[in-house]
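Trainee: Structures follow.
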Structure 1
């Protein structure tokens, strides 16, 4: 079980760092440049992460579920915390598909010479949704780490 916890801590922590970095460092820095520089860079990230993140996030959620099943010991605090982390990951996956992903898909298809009139608002909306997602991922990370800490048999 220690290995599975380690995999999940690394996966969740890396996703958290990635989403935080994109939302709070890269996007703000790039958005201070003009659209001709900002949007092509964002499109590169949108295309790359559009391919990787569905599998990475869904896999992380699935591994949480597997770990929850194999360590189930209700009502132990470790189980409660892992249940919270697992539920958060399921919410994160649904939230991503409903919120930021559709915006990312539109951004990937934009032509820099013919941007939609509300393109800045769509980018701001993505940043807002990503900030919410970062908070949920951080909460899932804390719940996962605390679950491991309280498990007691490692």
Structure 2
């Protein structure tokens, strides 16, 4: 079951790179999640603050018309790196290995990145709503899903 949560953490990172990372930091800070010793720094106040501010900025930037696609190299690379990081944190908190967690987190992030892009694009077209509306729904799914994943331990 732990590996499913690891994959889902990566999947949500594919939707918004910093929201699951911030949720992981808050969960570690609150004691819900106890990542392995070498990853425990994510729960430190500076890490929580940096990831939270970054997530808030990303939530705003995602709605701006000039924001590049999540599938473009900078966004995709961030999702891969942070998906692996979130995966390693969740995996070690669940008693699994960091490498397996990182690989599953990366896999989830890539699927979430490309799959999320397609779902969002198709929902905008099917519902006939502005992208902004679907983006807000995607934010809600990512925030709630990320909190759900990190609160399972």
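All of the numbers you see were taken from the coordinates with simple rules; none came from a lab. Nothing here was measured: the structure is a model prediction, and the numbers come from that model. Cβ atoms are built from the backbone, for glycine too; each structure is taken alone.
Trainee: Using distance in nm of label points 7 Å out along Cα→Cβ at positions 41 and 81, single out the structure from 1, 2 with the greatest value.
Mentor: 1
Trainee: Using Cα extents along the principal axes in Å, for residues 33-72 alone as the calculated read-out, with 52, 16, 6 as its value, let me know the right label among 1, 2.
Mentor: Label of the originating structure: 1.
Trainee: Name the one structure among 1, 2 that percent of Cα pairs over 19 Å apart, for residues 57-136 alone of 46 was derived from.
Mentor: 2
Trainee: Work out distance in nm of label points 7 Å out along Cα→Cβ at positions 17 and 113 for each of structures 1, 2, then name the structure with the largest result.
Mentor: Largest value of distance in nm of label points 7 Å out along Cα→Cβ at positions 17 and 113: 1.
Trainee: Right, next: In terms of mean count of other Cβ atoms within 10 Å over residues 49-56, which of structures 1, 2 is highest?
Mentor: Greatest value across 1, 2: structure 2.
Trainee: Which structure, out of 1, 2, was semi-axes √(5λ) of the Cα gyration tensor in Å derived from, given a value of 35, 13, 12?
Mentor: Only structure 1 yields this read-out.
Trainee: Can you say which of 1, 2 returns 3.7 when distance in nm of label points 7 Å out along Cα→Cβ at positions 9 and 105 is computed?
Mentor: Label of the originating structure: 1.
Trainee: Hey, helix-only ellipticity at 222 nm (-39500 (n - 2.57) for each DSSP H run of 4 or more, over all residues; to 500) derived from one of 1, 2 reads -25500; which structure?
Mentor: Answer for the origin of the read-out: 2.
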